[in-house]
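Several structures are given next for inspection.
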Structure 1
Amino acid sequence: MLSDRVIKLCQETATVSSEYAKNPSEPPTDIAKRVYGHCKPASKHDFPGVDRPSVSAVDLERARQCGKWGPTQPSEFFLQIFHDALTSLEADPLGGMVSPALMGSYGTTPLTVIAPLTDIVRHMANLIVRAEKEVFLITCSWSPSVAQKLIADALRELSSRAGQRGQRVVVKVMYDKAGAAQFINNRQPVKPEVYSGKSIQLPKPEEIPHLDFQAINFHKPLLGTLHAKFMVVDRKVAVIESNNMEDNDNMEMMSHLEGPIVDSIYDTALITWGNALRPSLPSSDAPATEGGLDITDQPKEPLFTERGSGRNLDQVVIDGEAAQLPELMPGNKNYDPDLPSEITRMQSAYSRKPNESCLQVINRKLNLGCPKSFPPTAPEIPNGEEFTPYLTTSTPSAFPIALVSRQPYGEPNNGNVFVPQNEAWLSCIRNARKSVFIQTPNLNATQLHEALIAALKRGIEITYYVCLGYNDAGEIMPGQGGTNEMFAGKLVEALAPTERKLLHIAYYVGKDQDHPIHHNFKARSCHVKLLIADGHIGIQGSGNQDTQSWYHSQEINIMIDSEEVCRKWREGIERNQNTARFGRAGEDDGVWRDQDGKEAEGSMGKPSPMVGYVKGAMGMIKKAQDKGGF
């Protein structure tokens, strides 16, 4: 049951962002301490366990009172999950990295991207160049790459456009590159010579004369990685994504959000930044609930931009092939003025060239992020099943959205488990009545084992997609949860034969392949983080279902209550990969094998303890040497 204290926290008018608006010179960290006191991370003793009693009607009503739902009506299932996530605020009011009064909100997501990493960054670049006064970008790993070049170019273009308007634009960028100085101060301001140097390659100050640019490098030693990835533009639009700023072979996912939920994400950005913002943010007194910043001297746009129902995927494919537009690449300025134009240009990049099949198109595109090209092995792709990276997910009206995130926790133990993110995931599994779908790179968190078994034993259908070998060898070490194959085997072993029929485990297969490719080959991997329960509750963001995301990293996730959007998400997930068709694991042991019974090349299987510890130690060393996050 929610305590009176938590309800009071959620109904307070003072938030970090509202107090910042009153005094923009005050650091958000100081504001948070003043409003909420000294927040101590929840310990393992606060965790109420995986199995919890069902909430009462009174509990649901108290949870309803804790959100600002506007014209929307949260379902009972949504309120159950929201209630369970809120209970963790008793231990730590800022455990979800958002002011409690802003944790429950509403909005729309007119665009979803399920695509290779650089295609997501192309949308980010378009949003940046269309910004009028403010960009707030937070990510994890940052390295020289096509993604980095797209952002750097967009910042140069934004400066140019701002200069033509006779304006300045405030830009804040935050990333994670762990260093010794962060033992003294977790948030290290980055000097221009560093952020424009060879390891980051953002523009030099003289290249962006009309931007007020500020960067911070954040990490909470030892293990508190800044793993959240999101951006807020003009306090009107936000994106929450799975990708870092780097080049790799990952399939990724992004949600473009509008409406009051943007205020919640903006609040998270302030809390994450922590330091004084110099200069201050132009949007401090322009909430998204009032339309965000004034873009021009004209009246503000409506709270939700009218885009109609959007084109279906078949029409998007037809329009893309007809347009034959050049792709946005580093060095050119093929930016678009709005979402419909972006969708057409992006689909055009996936259109067939002369004498090229649909299979050859996607093979060419998916090979771009790989060290070496892999030939296609899948059957030819028929019309109506083409890869569609940008999905129109417009809805006729807004729907409930909550932030279910977690703060960074650096200590080398798994004690900080009682946080909104984990409680939301567990509650989805615990309270689902029909089905749960999960896609994540790694799935091995301790609490998930118990939760999934309990759901399967009560007849819930569980489907999850993971990557083969994505988690490094360090996952074998004690306390890390084991590899995906090891976890799957342990899960299957705990089930009766009839219960195994309800469990569907599959390993990611790229759209151009007929088998999973081990992550060692850096060829076809999936970095999507998504959970859908009972077809209408969706949780999407940066959090993985592994030990690092469950106990240590700062994460950001949205939870939506929309059957229409969840259906479109699942359709996009299935359309843009071959996992369901070719990646199914064995029902008896959770291991993938081909039609001849052979395991995938590179598969580690279930090593002996001694071999596992040796490989694990090597993996931990490699992880420590890696630059950026996980």
Structure 2
Amino acid sequence: MRTKPTCPALLPARIRLLYPLLFLLVLLLGGCEGSDTQRQSYKDTQAFFPSEYVAPTSFVEALENPSPWVDSVFNTLTPDERIAQLMIVEAFSNKGPKYEADVMRLIQKYKIGGIIFFQGGPVRQAKLTNRYQAASKVPLLISMDAETGVGMRLDSTVQYPFQQMLGAIEDNGLIYRMGEEVAEEFKRLGMHVNFAPVADINNNSANPIIGYRAFGENRLDVTAKCLAYMRGMQSHGIIATAKHFPGHGDTDIDSHYDLPVINHKRHRLDSLELYPFKELVEHGVGGIMVAHMHIPHLDATQNLPSTLSKPIVSGLLKQQLNFKGLIFTDAMVMKGVTKYFPPGEAEARALMAGNDVLERMNSVPKAIQAIKEAIARGELKQADIDRRCKRMLAAKQWVGLDKYKPIELHNLYQDLNPAVADSTNQALAEAALTLLRNRHRVVPVRQRRKDRIATVSIGARQPTIFQREVKKYARHTTDFVLSRKADEKEVRKLKRQLRRFDIVLVSMYGPSINPSNKLGYSEEATEFVRELASSDKSIITFFDNAYTLAQFEGIHKARGLLLAYQPQAQAQRAAAQLLFGRLPARGILPVTVNKHFRYGDGISKDKPLLAGL
């Protein structure tokens, strides 16, 4: 039996004095690199270091000041494993045992540093995470590309609005609250890094990949909302990662399929695209993701993506902006990088450029081999790999992986669907509603005793939540549904039916629960929308991407036009409430759609439109 110390209060101080000797002992036991002793699990070294680590509030501070735990784990890793720690591979929880075994092989054979989860379900993902973590030599850093929360990727979980809808909201405190809740859901699923917020300023309405994923086109608005979202997540221990540096908003090419070219000069980039990133760096954002774009005024090397550019990653981001957090590449499987650089070479060049972490590679073994060859040629230094490996380990300790515990599966579904999430989504939807037209004060709807109201949902397959909600405030309504692909016969029949109604409440939807770049309405359905907009008895509510308003000629003539941005249940309920005067109109348009709908438009009222409410 161990004898108790005569002076317990002095013991921690004594142990701390022994740290240097204990650390030297670990090194001596490790011997030369590659020995069996050095390849022991990091868990075998934990006994040397009492658990006194207190995570700094600042993530960047944790990276800059590695702890004894970081050093102890680092010294169990071979040179190849230190390279692999800088790699995050993709994983799905809906692809079956063979796919899961392939991921497990990468974890066990190469000792990769982390995983980015995509589609699947929460319980399946949690079980997989527990299995992967149990098999990993060093705890895995688990990430997700979840701009709208885990519901963006997983079924049976909460999805919050896309950033365009949030861009319409003037109260950034609501976005901070959303960031807090997203962080709690991440932690409940054993995840540590969210590749969000999108810090791109979307000032190109033809942008096929950013668009509604951005907060808008105004640099101050985008920055303020990015800061709110980032702070909400990081205040709860999740690493926020701003993307896509140095700004992916002004392009009409999707870097998943080709290499976009940004031809703006440096002064324009400084004043617009780079502005949110500068502010996020200044205020402690933990991570930044670098985009695959060619920017000749920053690096003129032909066909070189920004991800592989030393002047952009090391020169601009690290030295000029003084970013000291983790630098992640965008997915290394995207055509924006693979079009001109083969697997392996691309990853080596990305590290040479100054990135810390490689995300989603075509081939882990090819990447490791190419990086080793770059070290042998002197293009990379082992010391740089080691430094980045320690930063990765420091990040793992900051998120609590030095005290890793498996995910508790009990009550997982309930914990990921809290009542507070629905109330937050409702508050966000209500604050975002943007009233673009209200001629002759047609809103709020005032139903006279003999007025007959029709509701028409275009793009729906059955009566919608909006239509059901309207029935709570109108004495009697008749519901109609029209397909996006409606033909002339269907449209003609509906027009005939609508003649007997005094008020027509039109709701318009795209093909998905998420916003769309193209709504895909037939010519007949599009022409019907134009006629409805010209009618004195129609009020139109639009439940999709603001930019797609431009697909409907004449919609600006509508007597009443309300923009709700997405077809979320909360947005549909809120829209009906606003139309009948139960809610104020507070949202502003975060982007310019065309000459009829410009940034900042919105008929705002600080109280419900119906007097007395």
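Structure notes:
- Identity of the structure behind 16.5 (criterion: mean count of other Cβ atoms within 10 Å over residues 176-183, calculated), options 1, 2: 1
- Comparison of 1, 2 - label where mean projected area of the Cα convex hull in nm² is highest: 2
- Structures compared: 1, 2; top value of relative contact order in percent (Cα under 8 Å, 6 or more apart), i.e. the largest, recorded for 1.
- Which of 1, 2 yields 16.4 [mean count of other Cβ atoms within 10 Å over residues 312-319, calculated]: 1
FYI, it's all coordinate maths here, none of it is from the lab. Predicted, not measured: the structure shown is a model, and the values here were computed from it. Cβ atoms are built from the backbone, for glycine too; each structure is taken alone.
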